[in-house]
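**Student:** Before anything else, here is the set of structures, which you'll find just below.
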Structure I
Amino acid sequence: MAAAEARLNAARLTLQNATTLAPFSGFITERMVSPGQTVNTGDAMIRLVDDSQLELTVELSRNEWALLQQPVAGRQAQLFAEDNRPLGHADIRQGGGFLDQKSRQYRIFLEISNATESPVLSGDFVRVALPGITIPDALNIPASALTQAGKLWYLDRNSQLQHLMPDVISRMQSRLIIRNPDSQISSWRIATTPLAAFLPGMRVSGREE
């Protein structure tokens with residue numbers, strides 16, 4: 001009887017030690033041990049994701065970083081789904097200061113508080129719109145206007161075709177932001193669907209869209 005009671009107490013102690021409490025509430029996204037496996041102190045068992053706060057990381061090139069409002073920390077960024085549906089906003093916790101060793105890009109860290117009320121789920125693909133600077137004398141044109149060679153065709157005052165190599169500032173899905181090639185020209189007539197048969201000086205009849 002004494003031996004049986006000792007084994008019962010040992011089993012109860014083993015069961016008590018088998019219960020692991022998470023340091024915070026969250027979702028288990030990965031299991032690193034198998035049922036029945038013996039683990040020791042310090043062994044990784046699971047990967048836990050906080051369910052009250054989500055974190056995002058955005059990487060930017062040097063040119064893209066120069067287009068952001070500084071300082072970026074403390075500002076808010078808009079979040080959109082893959083179908084451009086608004087998903088709310090995220091707070092910019094920290095950004096810049098160093099380059100990623102592999103990608104050589106700037107990193108921005110964002111947080112979504114009250115994640116339980118946010119439509120964003122851990123693992124979602126989202127589009128992030130960061131607060132940018134105001135660029136004077138810029139043009140917003142369709143992305144289709146830029147040829148594969150990087151040329152932009154337009155009509156001059158005599159309705160003749162001309163082309164130039166624009167300075168592309170930013171790309172936004174189907175639109176391009178370029179610097180105004182000539183600040184003296186207030187109205188540009190740009191070919192939105194340039195053809196391979198275009199030649200400089202060719203007279204054409206333009207149709208506004």
Structure II
Amino acid sequence: MIRVLIVDDHAIVRRGLRELLADEFQGAEFGEASDARQAWEELRAKKWDVALLDIALPGKSGLDLLKEMKVQWPNLPVLVLSAHPEDQFAVRALKAGAGGYMTKECAPEELAKAIRRVLAGGRYVSAALGEKLAMGVAKDLSCMPHETLSDREYEVMSCIASGKSVKEIAEELSLSAKTISTYRARVLAKLGLKNSAEIVQHAVRNGLVI
């Protein structure tokens with residue numbers, strides 16, 4: 001029997017994951033959290049074998065939570081399961097300590113495979129990303145301007161690059177429009193850009209959006 005903690009702000013996603021994994025892992029025990037605060041409560045309450053973590057959480061981002069989790073529970077396998085394309089966040093998540101990265105469009109059997117791999121101490125990435133990493137396409141990103149961004153700034157940049165408005169991003173991240181505008185201003189300053197159109201151009205030029 002394994003204990004699986006599911007951290008996602010959408011109840012329907014948490015329920016779907018529970019039902020899916022209950023079939024794959026007989027007798028599995030599940031815990032749920034919709035944000036970082038609830039995740040900490042669950043983590044402190046009992047020992048978990050693996051955590052499934054979304055990036056887009058209200059308040060504190062999933063990547064920030066991941067870094068904190070790895071400080072307190074360095075041996076807890078964490079599989080990031082996100083709506084963001086892996087080209088945008090996979091390398092960043094792996095550097096933060098994730099055992100693997102998957103998009104929510106993945107096949108159910110692939111999710112079970114990924115969980116088994118991280119439980120065994122391995123790492124999981126898709127075949128496509130694995131090939132890019134092996135070929136050196138995903139270079140050391142520390143030299144790239146967008147890698148100076150905080151995780152939340154990076155997330156806002158990605159949303160802008162995907163064509164979302166400040167209002168839409170605020171609703172998605174459960175933050176105020178004013179806060180999103182502040183993050184946008186920081187992104188522009190750090191990247192030396194003038195407006196959202198240049199953010200889109202930067203993201204496309206560096207392969208951060210599909």
Structure III
Amino acid sequence: MTREALSNLIVRRIAESAELKRSLLCDEAFVQVVASAGESISAALRCGRKVLFFGNGGSAADAQHLAAELTGRYLKERDSLAGMALTTNSSSLTAIGNDYSFEMTFARQLQGLGSRGDIAFGITTTGNSANVLAAMRVATEKGLETIGLTGGGGGKLREMVNHCICIPSAQTPRIQECHIMTGHILCEIVENALSDEGNLP
């Protein structure tokens with residue numbers, strides 16, 4: 001590609017990302033579901049529960065990123081919060097994938113690690129990742145609060161979770177860019193809620 005073509009590509013992709021984010025400014029339903037999810041996470045952590053994040057590929061990286069924001073810190077100096085990514089233990093992932101199926105990689109971990117009152121936080125750009133859906137079924141059976149971070153129309157995940165945060169786009173890269181923005185907003189909501197109240201566990 002010529003330098004001009006490269007420049008045009010860069011500008012076009014930045015514009016697409018900015019346009020999608022601008023559209024969320026006027027989406028009251030999106031704003032309210034993010035607020036509700038933030039309140040649910042805050043309430044769970046306030047009671048000493050934990051947030052279990054999971055997803056595949058780039059969504060796995062987001063799961064790990066958001067768990068780290070809770071256990072480390074986001075913007076404020078405060079006590080660690082209980083965030084865990086189900087994507088990080090290669091022995092668990094490969095054993096479960098081998099002995100059961102790839103579809104069970106997160107569900108099996110949730111069976112052992114999830115407790116009533118915890119938050120199951122599944123990330124999938126399509127809303128149809130089989131192992132995320134299987135995990136949400138287990139989470140519901142065990143009495144966990146469920147949050148889905150997805151794209152497009154929300155896929156099958158939309159009807160399975162308590163809070164479905166859906167980015168209205170069919171372009172995976174643009175959805176992922178909005179996912180991490182949304183995750184950061186949730187971390188700020190949680191951090192502000194708990195530290196302002198002096199309720200960090």
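What follows is calculated from the coordinates using simple rules that are stated; it is not laboratory data. Just so you know, these numbers come straight off a predicted model, no measurement behind them.
**Student:** Work out the source of -18500 here, i.e. which of I, II, III gives that when helix-only ellipticity at 222 nm (-39500 (n - 2.57) for each DSSP H run of 4 or more, over all residues; to 500) is computed. The partial results should precede the final answer.
**Tutor:** Values: I: -3000; II: -16000; III: -18500.
Matching structure: III.
**Student:** Assign the value 0.97, calculated as Rg/Rh (Cα atoms, Kirkwood Rh), to the correct structure from I, II, III.
**Tutor:** The read-out was computed on structure II.
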